[in-house]
Each structure stands twice: as structure tokens, then as C-alpha cells.
Structure P
Amino acid sequence: MIVKSKAIRIFDYHDIDVGQFAEPFSMSEEELEGKLKKLLLRHAETVDADMIEADDIVTVDTVSETPRFNKKGVQLKAGRGLYSRELEAELMGMRVGEEKAVTIPEGEVTVTVISAKRKVLPELTDEIAASLGIDGVNTVAELKSHIEDEARSQYVEDVTEGIAVAVSNELNERSEFELDPDELETVRAEGKSMADDMLRSSGLDPETATDEEVTAVAGQSKAAHYSFLDAISVDGLKSAVIGSVMMERDGEVIQPGEYEEAVKLCAEGMGLTREEAETVITYPKFLRQRAGNYCFEAIVKYVKEYLERK
């Protein structure tokens with residue numbers, strides 16, 4: 001076995017309902033229309049506008065004692081607020097050629113509208129949908145389906161790992177273990193070291209830091225901070241136990257050079273010598289992480305397949 005600790009009973013993670021940790025994928029009509037609009041912009045026609053509306057490309061002359069607003073030929077996208085949110089709000093409804101004195105936080109500005117251009121989207125037709133050059137899309141219905149499929153894929157990508165963590169935690173809770181005392185002491189020491197390092201990275205001394213100081217940087221009391229990292233470390237050991245059973249069942253073995261590569265990456269990532277890196281990622285720790293990752297990757301696959309079906 002990869003770890004000394006043993007499993008008395010491993011719960012089948014396939015019996016854990018992923019749905020309790022995730023909302024079903026959905027896409028509103030508003031979201032769909034927004035994505036269609038972005039695609040249709042490729043075929044948009046630019047026309048002259050008489051009265052300014054949001055997103056019009058507007059050219060204005062401004063006169064003011066404030067240098068920033070004393071310019072000719074300023075071009076802006078109305079309503080975006082990149083030039084001046086207050087000034088752009090005053091532009092709405094103005095007509096080309098109109099002059100207007102407005103007061104904004106920077107002072108009084110006289111603005112004259114020189115021109116306004118507007119992008120007009122074409123009507124969405126099968127012909128337009130086919131012209132977008134998307135594989136398998138030749139109709140409006142197929143385009144909408146394609147957009148929904150892409151949004152679903154992105155949703156699955158965004159939430160899978162977080163849900164897999166929740167499933168992994170439940171798997172540990174519903175399984176039974178006989179944890180080796182020495183191994184348990186080791187991972188708890190690693191958890192404390194991790195908690196200490198997190199405080200040091202925030203400029204605190206783990207020994208003298210107060211509850212108030214720890215709460216300010218960790219969002220929880222000092223005791224809760226250490227308890228949280230301790231629980232994560234123990235859960236990591238439990239996942240390693242499950243992963244080692246899975247690896248043995250699947251015939252998965254540690255390949256020659258795997259540990260050496262892990263030490264090399266640790267040394268490069270932390271700027272350490274090889275000898276120093278070997279004290280950070282000991283061989284037993286590498287084995288626990290390898291087994292734990294094997295378990296987690298299987299859960300990620302299960303969660304992803306579940307979400308893709310919903």
C-alpha cells in the first residue's frame with residue numbers, strides 16, 4: 001500500500017448526488033440575446049445617427065476652463081463612461097449640431113455634437129447564421145443550440161473542481177478509516193506548518209499573532225484558522241487512503257522518476273536546492289499526494305460527466 005493508514009469501508013462516490021452541490025445549468029433569454037448580438041456585430045452596418053443613444057460613436061467639441069474638457073474632435077462611445085460618465089449622461093438625446101452647456105464635477109463644459117455613428121444589426125436569418133463560419137451551424141436554431149452548448153461547457157469547466165471538492169469531503173465523511181498514528185501526526189504537523197506559513201506570508205508571527213490580527217488576514221479566529229488547516233490535512237490523508245486502494249485496484253503504479261520530477265518542480269517553484277526540496281516534499285508526502293490526486297481526478301471525471309448530462 002502507498003500509505004500506512006487503512007480503509008475499513010470506502011463509500012462508493014458514484015452514489016453521492018452531485019446535484020446537491022450544483023444548480024442545474026440554465027441560460028436566460030437575455031443572456032442568449034446578448035451573445036447573439038455580439039456575433040451579429042460582424043455583420044453590423046454603420047449609419048449616421050441624428051439623436052445620440054447609448055453605444056453610439058460620437059464626435060464632440062468641448063470648451064471649458066478645465067484643460068481635459070477643452071478639446072476639439074473628441075471621439076467617444078456614448079454611455080460607456082470612459083471619457084466622463086457625467087458628461088456622457090448629458091449627451092443622451094442630443095442631436096448632431098446641437099450645443100449645450102453642462103455642469104459636471106470638474107466644472108462647466110460647453111459641448112457641441114459634431115457627428116454620431118451607430119451600428120445597426122441585421123435581422124438574424126439562417127443565411128446570416130450560416131455565414132458566421134461555425135462548424136455545424138447553418139440555421140438560427142443551430143446557432144442558438146451552439147451558443148447554449150458552449151455556455152454549458154463553460155459552466156461545467158467553471159464549477160467542476162469546486163463541486164469535486166465537496167464530493168470528496170462527503171466521500172471522506174461517509175467512509176471509515178483506521179488512520180496510522182504516526183502518519184496522522186505527520187500530516188497534522190504539515191497542516192500546522194502550512195497554517196504558520198500563511199500567517200508569516202501576511203507579516204504575522206504565528207506565536208504572538210492575536211485573534212484580531214489573524215481574523216484581519218484569514219477571515220477567522222486564530223483557533224479556527226489552525227483547525228481548518230488541520231482538517232484539510234486529515235482529509236488529505238483520508239483521500240490518499242482511498243486513492244491508494246483505487247490505484248491498487250486499477251493496477252496504477254508509481255513510475256520511475258516521478259518522485260525526482262516532483263522534487264525538481266518543487267525546487268524550481270520555491271527557489272530551493274534539491275536537498276532543501278526533499279525536506280519539503282518527502283517521499284511519503286509525495287506518495288500521499290500522488291494517491292490523493294488519483295482519487296480526486298476520478299471524482300472530477302465523475303462530476304464532469306454528471307454535469308454534462310444535466
Structure Q
Amino acid sequence: MFKTKIFLTWYVSPEDPRYWEFFPIPGLVVAIKSVLRLMRTNQLLFQRLISRGFKRVFSYNGFLVIDSLLKGFYKNDYDNLRDLAQNDILYLQYALDADILVHKDHPLVNIDDENLRLKMYRKNLILAELALKFSDKLGKEVMLVVHGWDAKSYAKCARYYTGLGAKYLGIGSLLALKNNVNTIVGIVRKIREEVGSKIWLHLFGVTSQLVLNRVNGIVNSVDASTPIRAAFNREIIIYDNGVLRRVKISSLHGYMILKEMLDKAKTKIEQKLIRGILSSQSFINQKKYLAVYNAYITLKAFDQL
């Protein structure tokens with residue numbers, strides 16, 4: 001039995017708050033598409049990241065994962081980024097100084113055509129084998145992303161990856177099931193039973209508290225985007241009687257809650273962040289303090305600090 005680590009998702013462009021400047025964090029999962037956008041918006045920063053690495057540029061010394069997702073999950077979720085070959089993605093992750101590489105997977109979300117789904121499923125398996133060979137040349141471990149459409153297909157994919165010698169597996173394509181906790185947990189348990197306890201399992205993109213509570217000790221790590229997403233909605237995360245809940249702060253009621261929270265704050269970091277939220281003169285600055293506070297409370301709730 002082990003404690004699941006919570007890695008915070010992070011965007012380079014536009015830049016998310018630097019959580020690690022306020023408190024140590026278990027790890028980051030950085031969106032590769034946010035790095036590639038710099039080629040259009042800030043080429044100088046892109047070149048610095050490639051030549052010096054993410055950690056040196058952003059003064060970050062924790063665990064770093066750069067994901068491989070270039071496109072959105074949904075048909076109307078477009079991005080003008082060009083596609084990249086897997087070797088280009090892996091080498092970019094390597095140049096950015098990621099602690100572990102992530103293979104170029106193809107999510108099986110919203111694919112109703114069975115033949116297309118099987119084609120993409122098999123393509124993931126082929127790319128996984130190629131990723132292991134290329135990452136071995138770079139001297140880095142690679143995380144292979146497990147996909148499927150039910151517990152059986154997920155388990156089969158995981159079995160194939162471990163047969164290739166993979167030590168790190170990520171679990172993808174579960175975003176469409178985010179409202180079906182039992183199905184998600186069932187798939188995660190099936191994969192863990194299939195691969196045993198020595199394989200590192202990471203859960204991508206599904207971080208509701210209900211899911212986190214039930215996969216704690218089953219997966220080694222998850223990535224959480226809730227702190228920054230709540231901040232965009234001007235919501236603060238409150239931990240009360242074992243439950244995380246989100247409260248709007250843009251109303252008088254929300255302001256009064258913040259004042260009460262400031263009076264009850266037990267640590268200096270909580271006081272500093274709440275004061276930052278209350279005194280912010282712009283939404284950008286307020287969003288920063290909200291995101292950092294939300295991350296702090298989320299990590300603290302799961303005993304990560």
C-alpha cells in the first residue's frame with residue numbers, strides 16, 4: 001500500500017502560477033502544447049527552454065513530466081498546432097529535462113466507429129514499442145499510456161506494455177467517463193491487478209475527489225487541474241469535514257467567507273494567500289493567488305505537504 005502523489009498540471013503559455021515558489025509540490029505535468037505555442041508567441045523563451053531545460057529556466061527542482069497531447073479530445077476542441085512525429089515529441093521532452101518521457105498516444109475518446117477505434121488502439125501499441133526503443137537511446141525511462149473502452153481492453157493493453165518491459169504506465173481515455181466513478185475505479189483496479197505492484201501507474205486527467213479517494217493507494221500518481229480551473233471561475237477550494245468544495249468569491253457572500261477564512265487560518269502561507277486574494281486589484285493577480293491557494297488546500301487535504 002502506498003500514498004498516491006498529486007502532480008499539478010501546468011501551462012507554460014499562458015503561464016500558470018509558479019506554485020513551487022510558495023511551497024514544495026510533489027510534481028508537475030506540463031502541457032506540451034503550451035510549450036509549442038511559444039514558437040508563435042515567444043520564440044526567445046522557447047529557445048531558452050530547449051537549450052537550458054524547464055527546471056533551470058523556471059527555477060523548479062521537483063519531479064517533471066511533459067505530456068504528449070497535442071490535440072484536444074473533442075471534435076470542436078481545435079488547436080492550430082501541427083502534428084509531430086513521436087521521436088520529435090520524445091526528444092522535445094528530453095530537451096526540456098523531463099524526468100520521464102511520455103509516448104505519443106492516441107486517445108480513444110468519442111470514437112464511435114469500431115473499426116477506427118481498433119485501428120487507433122493498435123497504433124498505440126505500435127507507437128509504445130517504438131517509444132521504448134527510442135527512449136532507451138536517450139537514456140530515459142518512458143511512460144506508456146494505456147487506452148481502451150472497457151476494463152478488458154484496458155487490461156489487455158497494459159499486459160502488452162508490461163510484456164515489452166515497461167516500468168511506467170499512464171492511464172488515459174477516461175475523461176469521457178468522469179461522471180462514472182465506479183467504472184473508472186473498476187478499470188484502474190483491473191489494470192493494477194494485471195500489472196502487479198512494481199509498475200508505476202499514473203492516472204491522467206481524472207481528479208475529482210471521489211475518484212482520488214478511491215484510487216488512493218492503487219495508482220502511484222495523478223495529475224490535478226482543478227486548482228487552476230477553479231481559479232479561472234473565481235472559485236476558492238475549501239476543505240471542510242473531509243470534503244473539498246468550491247465556493248464563488250465574486251459575491252458579497254464569497255467575500256465574507258474569505259474574511260472568515262483569514263481569521264481562522266492556521267498557517268502563515270494560508271494567511272498570505274488569502275490576503276493576496278482579498279487585496280488583488282486585477283483578475284490576473286487574483287487568479288494567481290486563488291490558484292496557489294487552491295493547490296495548497298488540495299495538496300494539504302491529501303496529506304501531500
P(r) over Cα pairs in 20 Å bins from 0, in percent was computed and gave 21, 33, 31, 15, 0; which structure, P, Q, did it come from? P
Origin of the value 11.9, where mean count of other Cβ atoms within 10 Å over residues 43-50 was derived from one of P, Q: P
Computing distance in nm of label points 7 Å out along Cα→Cβ at positions 11 and 35 for each of P, Q, the value 3.4 comes from structure P
Of the structures labelled P, Q, which one yields 0.00 when FRET efficiency 1/(1 + (r/R0)^6) of positions 115 and 163 (r between Cβ atoms, R0 = 25 Å, to 0.05) is computed from its coordinates? P
Suppose you compute helix-only ellipticity at 222 nm (-39500 (n - 2.57) for each DSSP H run of 4 or more, over all residues; to 500) for every structure in P, Q: which one lands on -14500? Q
If you work out distance in nm of label points 7 Å out along Cα→Cβ at positions 155 and 203 for P, Q, which one comes out largest? P
If relative contact order in percent (Cα under 8 Å, 6 or more apart) is computed to be 17, which of P, Q is the source? Q
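Taken together, the values in this text are just the output of simple stated rules run on the coordinates, not laboratory data. Everything numeric here is computed off the predicted structure, so don't read it as measured data. Cβ atoms are built from the backbone, for glycine too; each structure is taken alone.
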